[in-house]
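No value in this document is a laboratory result; all are computed from the given coordinates. Since the structure is predicted, the reported quantities are computational estimates derived from the model, not experimental observations. Cβ atoms are built from the backbone, for glycine too; each structure is taken alone.
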Structure P
Amino acid sequence: MSLTISLTPEQVEQRLTKLGIPCRFTSEERNRYNTIPVVNRDGHLRFPTPADNTALTLRNIKSIVGTDPSRQPCFFDHPWYLDEQFMAVSCPSGWHNIGMDVIPGSINQPFNYADRLSMEHAELPTAIEVVLMLFLHYVGSGEQLMLRKHTWCLDVASLGRHVTVGAFGRNGVFISSHPPGFASRGLGICPIVRDTNDDWLKNPQS
């Protein structure tokens, strides 16, 4: 996917409202995030999130959208992650600039492939950022990204396993976890890009 999509605060609010997820930007944040930072990467979705981000956790979003495959978007229901700490982590406020597909070279690579991302001013996304990217795009377009792909995420689950998110198909989005040496032909990385020359991306609340 070569197109880069940038969402305004109003679009983020509207799309999350359609899902029943509370999201409200202040007037100051609306002015701030209507100035979209320039990040020269194709195939990314840029979206802001507000400082009032308590509703933007995986646990809360799952409780709202549910697990019914006939009502998309939804989560694939699996008991392993219900009590995991990462489910309660709020999406950081500010700009998020995340790839909508995995980097081709990262497919079938273990977790430590992420060490190479720093050369591109990029890093691993968190699981909540990936889910928000998938759901925001789906509400706006009806397209389910990453049908057969998963991305490594920054989050660490119990037993030292690393969280992966993807396979967003008819059963909803899958949340899994694997040991760091695991590799799969469907597993890669959707990077979060940081532009070191852009103050909005480095410090979105300044």
Structure Q
Amino acid sequence: MFYKLLETSVGYRLNRWVGTSTANALISLLDENVGRTFNGRILELGCGLGHFREYLAGDYYGIDINPSYVKTAQKSYPGHFSEMDCTSLKFENDFFDRVVSFVTFHHLTPSQVEQTIKEAFRVCKNKDEIHIFDAILPLDPKQRFKRQLFRMDRGRFQRSKEEHLSLLGRCGKILKTSHRDGLLHDVLYARLSSS
């Protein structure tokens, strides 16, 4: 029942409000590693309700597999929002200048992550502009509360920092990583290149 509520826009908004500290940690990583100024075409994988849209400049495209989220994002933010599976993007090769993803990969199996990264490289003409931001298991193993909280997440594939980087490293060359401790979640940033 709780997870059904989170599939709705109202439930997602409530979850987002509770996770404000996590969002702030992600925005901090964005500012430190990517920046907010950009003039090219940008794709956000797993855009949800579009909350990160306001931090991403450029000709914005957001995709999400949940049609309810996409409808809400279309009403709330400027840009191009579409219902789409990130493992099978409906865009031409080299259509984007940059691809980003926020807290999506812990919802994906390892093979889905690999296919998503493959698709991201296919649609991004700048093969070193793939930016992944995701929640990870607590960096400090003593943080049992955060670990339990994250284990309750709808994303069934929570990973440690090492597991996440190992998986991403199989998909491309990791150019840069950074992380933040958060009140409820720890978060990781990784920039990938195809070569």
Requested in this report: Could you figure out which one of P, Q the value 0.70 for FRET efficiency 1/(1 + (r/R0)^6) of positions 63 and 95 (r between Cβ atoms, R0 = 30 Å, to 0.05) was computed from?
Outcome: P
**Report entry** Structures P, Q, by mean count of other Cβ atoms within 10 Å over residues 23-30: label with the highest value
**Finding:** Q
**Report entry** If helix-only ellipticity at 222 nm (-39500 (n - 2.57) for each DSSP H run of 4 or more, over all residues; to 500) is computed and equals -11000, the structure in P, Q
**Finding:** Q
Report task. Using the calculated result 20 for relative contact order in percent (Cα under 8 Å, 6 or more apart), pick out the matching structure from P, Q. Result -> Q
Requested in this report: Kindly point out which one of P, Q the value 10.6 was derived from, the read-out being mean projected area of the Cα convex hull in nm².
Outcome: P
Query - Computed 39, 35, 29 for Cα extents along the principal axes in Å, for residues 55-166 alone - originating structure among P, Q - result: P
